[in-house]
Structure I
């Protein structure tokens, strides 16, 4: 029996309900939402018990975002609404058993909504989808490992295999995963960083010699000015609102720079503060800069021009710690203000007033997320923001620095321990010395090039350590075609998702333990470690009973695959079974391979873990080509829509964690019972004779190609003229696979040229 599956989300047959967007984040609605989600998924007692261990000393790291915990204390509820949803979602009492697979074909499941798929519960045993079959069937773990090993052995060369990684993977599992890939003979290690903060890493490594932030949580309490650029903390990193609230209380100003004025940047009611809950809450941003989509490079160029024109910079810091200043100063001596105003949608006076606020700040932090990283000029924009910090000497001192805010809970740690398709020569040498594994020195595939390789038939096996690659990537229909061209796809997962339904000729689902669950190996109960957005490595130990006795941990699954391959081809001299019998063994290998992990097993057992070295932050050391922090100059660019076109960006709803959709509601934006929506400025709607509730077809335009996605519902919203916003993953099919950021190759999910067409009644 054949399979007929679709990779795109199903259409909706009715318009969503709308209400006035919220003006206050968190508060009573957040508490009620948390309780409702937890009680319905887990039950009252289990919810209280499990949430009491989230981000606590001796507990488990929240599987949500990577925002850090305080160093020396924990509150009674060290989690946010969306973190609680992620935990409840993993700890759900619902189970997918063999009867589920007998009752549901893959073709039938593929037309279900993402929310429905997620609601079916935890995966409980490995299952196999054979060629031309439409039903998964149970298999043993040994059979599953043999199937993978047989397929890998049959490849003509190792580069026909792809080893993808999700950002929820622990340090221990990520290190073993990259070790397996490199032992097999490939650097094909795409990961979710390729789709989000790859631009940050590329830009920062070049400019300051480290691909991560330079601030700690304490810096927020010592800062005068915090810029939050292209970021929606209230939904994507809710615990950040506490840090911003506390910063405001300590005298800092907070400026939000974003096309949407998001609820979380307006006011915040801390659920653990009775006075805030009863009152109006705390103001977060004291200025909202509602910029045009992709106008950020132009904005910071205008700011930097004003700073230099008025001698508002730190000459001592520049002389002692930077390179390229004279060239940069000369390059921006003259700017086209009309172009800056066009790209930003802001006046020159407004930008210069903003520059004056920046000039007066003694210590400034710039935070950003995917609203910056997913444009054609993302790398250039980040380096322009960094130029602003360098002009003021806002690196390596209290209350100042760069703060790229990561999404997945361990996406930064995964990169630190080796998930990188372009390994450095030092890493290759260290890995050989510690493990005997000789990594190839050629570049591997990132997420975009891996997709293209599958489309072209150059990659035939896709192995996924967590995540939902199909829904996370751009150009959904192209990714679906790519998956179908593979001979085997195998996904390590806790919950059912769309990538399990759009597969290669044959497919495996390998269910694993979740972050909340007890992990028993031969030496006893294990813990894992993660790295948060500010470079702190700390332990995470689940306390819940596993959802099934047939689940394996991620390290155990990797060991099983590796052992099966070693039985067919000689990859290494490693005893994979012995390594994972005690995760201290894995951490010893990490310590021997990665600088900064000295005395790993001892330090990770400290209550708060330990900070990894950070040259710019710790001692103003910059491991760049010049040995200094580099000013970089780039011409002002922005996406230029043609007449009749809009610039579209994809966004998350409040009831969503990455590709996981908890409900069809977006409480903060006043949208419910629907996700196929287009947010449009009311004046733009009027000019097109449109109104809220109208049905639209969308078409994207890139390099002469047109992609169409039908059946969307218009919502008039406070968004700049000429701009649109849609939810992902629904709108991902409009983002061309070949539309990527210069330098980082990140999909341009925030820079999509589209046209709209009303569907006639």
Structure II
């Protein structure tokens, strides 16, 4: 009897433990990396202090050390996030001059986001991983997922969206695609790296609610849903502390709250301390060993850092090393990096990213009578894989817009080209050299002469054409790591050129190859049709041409808001973007020791221009424009096709929802036109009677659906009720705001077709 009772009691205990485990697991991610810990502990016990520290800093520019005698291979990094960077010198930024390292140039981040397709993001990550493996790489430095806070941001093209939900869905897809194919993803830049000007000194002062609800969700999603193996700390400070030594970010939020079990590497030159960094959770200092080399050994011996902390940092690295199987050096770099399968993925993303903003019936192009098409604009032939600071891709090829048109049109039209304007050229020398007034004046006069010549040539060409295809926008010298744009006007006098072209031939189709918002006040009214074609990768020109001639219908949607003017955007309207404080040191290794909290407060008060106070709080992007009722040029989520869609029969699975329920939103979509096309159904949430402040509405679900002419599909979009919680700063926890919710379903933030109210209880 006693034996039976003991068994029953044991059964009950086990059952309770299982229930508790499930409850814990439901709240906190349990990483697959933890499975290696028992084996790792045995390895660490065999290591000397010097060997442990050897793993905590760079060995070469893109390599950190393993321990050969213990069978731990070096960790080899591939610079991303939109293509595998060429092979570099062990120490320095010069390439080795190989030919097999020519990679596929995938569309950049904003282009990927414009697809609104997590499935394509997964394919994108898959393609990146396969090319990384061909090169023997273990970790891709990407995806880059910081929120696009300012329209002028130098890396807007590299990031995904102004919206945390859209960014999250795509970031998870990208991360899974990479890691399912044997490469670790390194999520960057953690966190709040939302400007390039002064990024190495700026202190981002942000409320925790805004941080948790706007800036961190994409990072959180890559951990809890993507099981990300790597993170990269950002250059900036957050609330007084460098990101590479920010205990609140790296330990409390990333590791404790989210359950991240992988390794954190610094951005290159972004480490500022020894003790602070290693205690906060930094695993690897790149690209040298100024702080986590001998200085760390000395700190351990002096009792400033316990060896157990060193053991934990090493453990986190070895977890990733065990999860990612190394490729022997003699098996890597045997064939060309860029492969047909990856080129196909690049095309798929590019073709579904192009956003049609306007069409007065001129698209698709009519080619029956062999028209003369004047292609005008330097961006028609501009290469976008490289340029400016930061990551680039030595591509196997890159199809430009002009080449794509010729590929697709052939002899169905006569295509003539005029450069039209001189593009901006990036120069490292000009960044660090102050020009004399005489030099400035001379260059200005030379530019004026060239501009007049190019304008004359363009006007002669357009005068004889049936249609003008103006290809403008930015390039990678304008949108670049290390600096933000001064404004969002089209560079190189494109607006003035457009006015002159329109006076001669008003039949204009405008294509903007940009990665970030541009001011459209001039080009929009002068264009019969207007498209954004992004920095769209190796196959970008072919994808654009297929849209223009009607081989496929445009289906991209804006991942950000296009404002009427820059000053309408929140950071500029509130004056909380410190644009005048620009650091000359791009890589930001400026401060040699950790600031104390007291010193941080003193510095913030003393040097306000190096502080960015996010006073707009959660009102970023369309949240600001909607809430403040500020008119926009084109809203978030906007994009036309060559057909029309009807929304009908909005339903939900319940009328009232508890915190553990899932809201299932059902809507019928019908293609009411004559062309097969994709629609992106979007669900926004508006709180009717909230107890706390909220934006006017927030994106909470979307789905990309392909429909044939006349076809109807029922789309079901799911919203976990928990995703409607807010961060309660007093409780330091997620909390419910039980109120009436209005579900707003439509084609963009500015085009809501159907509404329905439900109750959170």
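Could you figure out which one of I, II the value 1.00 for FRET efficiency 1/(1 + (r/R0)^6) of positions 560 and 704 (r between Cβ atoms, R0 = 35 Å, to 0.05) was computed from? It would help to have the intermediate numbers written out before the result.
Working: I: 0.15; II: 1.00.
Derived from the structure labelled II.
Of the structures labelled I, II, one was used to calculate distance in nm of label points 7 Å out along Cα→Cβ at positions 264 and 384, giving 2.5. Name it. Computed on structure I. One of I, II was used to compute distance in nm of label points 7 Å out along Cα→Cβ at positions 424 and 440, and the answer was 1.7. Which one was it? The structure behind it is II. Compare relative contact order in percent (Cα under 8 Å, 6 or more apart) across structures I, II and report the one with the greatest value. Largest calculated value belongs to I. The maximum of mean count of other Cβ atoms within 10 Å over residues 304-311 over structures I, II, that is, the highest value, falls on I. Given 27.3 as the derived value for Kirkwood radius over Cα pairs in Å, which of the supplied structures I, II does it correspond to? Only structure II yields this read-out.
Bear in mind that the values in this text are calculations on the coordinates, not laboratory data. This is a predicted model, so every value here is computed, not measured. Cβ atoms are built from the backbone, for glycine too; each structure is taken alone.
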